[in-house]
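What follows is a group of structures, each given as structure tokens.
No value in this document is a laboratory result; all are computed from the given coordinates. The shown structure was predicted, so the numbers you read here are calculated from the model rather than taken from an experiment. Cβ atoms are built from the backbone, for glycine too; each structure is taken alone.
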Structure P
Amino acid sequence: MQRPLATVIICGLSGSSLFTLFITPVFYRIFVPPLPESRPARGVPPGLTEPLPDASATEVVGLLEHLHQRGDEEAVARFADATSREFARVVFIVKAAELLGFVSTPLHMVVLTPEGKHFVEATPDERKSLWREQLLTLRLFREVYDVFQRQPDRGVDSDFVLEMIVMSMPYENYERVFNTFIRWARFGGLFAYDETTQRISLL
């Protein structure tokens, strides 16, 4: 009694499978134009803005100086023990230093990069300049900097930057990222922030 229904089902499934696997790709290849080839900017995947780890500039500098005293490298866990910090906190600091290009993290080690070694051996003024240069390699800082260049007074309201953070990092804590953004920018002498007017300006 169910043989006709089963025949229709089996033939339908077989036919749709053959159509999907062989006929549709052929028609798609013939009638749909190929997508244009585009090469993203080096080091920055398209549409990606690097989230800023919750670590202060002082903590990052402390990590770099510690590594320099230990032969330019050390295990992450050993650094946590030596500085009496929680391991989760150390991870944020290491990620921040790596994002800025001052360290690399092969396996469970933290190793100073040439940029990091240059930073540690530099004078305070040179450190500020090097920090500022590394900030501008990050997409968020670079985009805000470009916006400032187009403003007559070289400044924007903090809400503008907060909106950029929310749009580019929807899953991050935007207030925490904003605080890190301001702290890093101040350390490098890149931007100034007036808490009273809540306005960010280019230095």
Structure Q
Amino acid sequence: MFSDHYPTWNNKRINVVLKHYDENYFSGKTVLEVGCGHAFFSKKMLEYGAIPTASDAREEYLNLPEGISSIAHDLDGEWVLGKYDVVFHFGVLYHLRDPKKALIDAIENSNLLFLETEVLSSMDDKVIFRNEKGYDQAFNGVGNQLSVGSIEQILIDSGKKYIRVDDPDLKWFLHHYDWEVVEDDSWKTGRRKFWIVGE
């Protein structure tokens, strides 16, 4: 199910992470990957000497290699995952019923957060909900279109430093990141943003 465009795209995302943090940075650190699918980022972190945990609401995705812990968890519920040095929160925020709460939970339980999601083109505080169905869509059938402005206000309110990474090297297939946010409240499949929050 994850064998079409995911491998190349995942490699592009990890390569951008490594532009900011060397592989050695992750050695010995506790790392959580939420909405892990086949746990690509957990496997990479294991290679780099981290202590990875992969989590997904779909338990069938959690048959993982030795060295990677797993937790079946629905991010629409209360956060029960504990605290981590690093959290990878890639491509899952827009598949949740309460994205603001989920983002706050991730920020509060990480020293460093890598966040990547589809977004609504607006710097105002806006969210639109939509029904979803599919193997890599919302576990509970309800996803969202949260605005760039909503996300960045939560980041500001957290008091943690952050950067938005509008790197053209992230582009793959439909997914692109280096686009200008305009106040038209539009949403398009594959139009995404990427943030690094924390250390």
Structure R
Amino acid sequence: MTRWVLGHADATRPASAVADALVAAIAPGRAALGRWLRGPEATARGAHRDALVAAGVPAAVADPLADAEWTASLLDVAEAAERGRLAPAEAGRRYFALAERIDFPWLLARCAEARSDARWDRQAVDGLVEDVLDARRRLVAVPTDTLPAKSLAVVDDVLRDLRMAPRVPLAALLVLVRELRRLADVVSDPLAHRGQDRPW
């Protein structure tokens, strides 16, 4: 959350005004998150909630606690909605539906594993994470079932190869994130990439 605010909020505004604006921006998503989550993210949220309830946390408290992990994602949804001039509900559905098509949780987990105490490795991984999140925001511009097939197939191929590896090195993550950025580029600026998703 802190990284998101530092990277996206207007530093010239009072902190209280920024906080109020962010609370208002995520309000629609907080109420709808349970319906929006899909794929591995829905599974993770359910497992977290169930673990809290099993530990004795009342369900009324467990639900918002389980949802807290996606607070920064809700800010991404709000930004994507504003950028794409979409209704918050449509942006939220598209954003989380992407996890059924591209396993963002798996990719971010592999990025976390690639972190080390080395300064440049940390900076490289931080940059990869930012690129992944930015690509996901930009992919909200179109419904998931209309993502460019050729560019998406390249991402799928790289993901498939990496899933078979016993360990995913940083260099391989760089390749995967590069292809993800290219997919987002095609979606967010199709005229500039005309022809790149054609079979010829």
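Matching task: 2.3 is the computed value of distance in nm of label points 7 Å out along Cα→Cβ at positions 119 and 143. Pick the structure from P, Q, R.
P
A value of 13.7, 36 for Rg and Dmax of the Cα atoms in Å, for residues 111-174 alone, calculated from one of P, Q, R, originates in structure Q.
Taking Cα Rg over 2.2 N^0.38 Å as the criterion, the top structure among P, Q, R is P, with the largest value. Upon calculation of helix-only ellipticity at 222 nm (-39500 (n - 2.57) for each DSSP H run of 4 or more, over all residues; to 500) from the atomic coordinates, which of the structures P, Q, R produces -24500? This value belongs to structure R.
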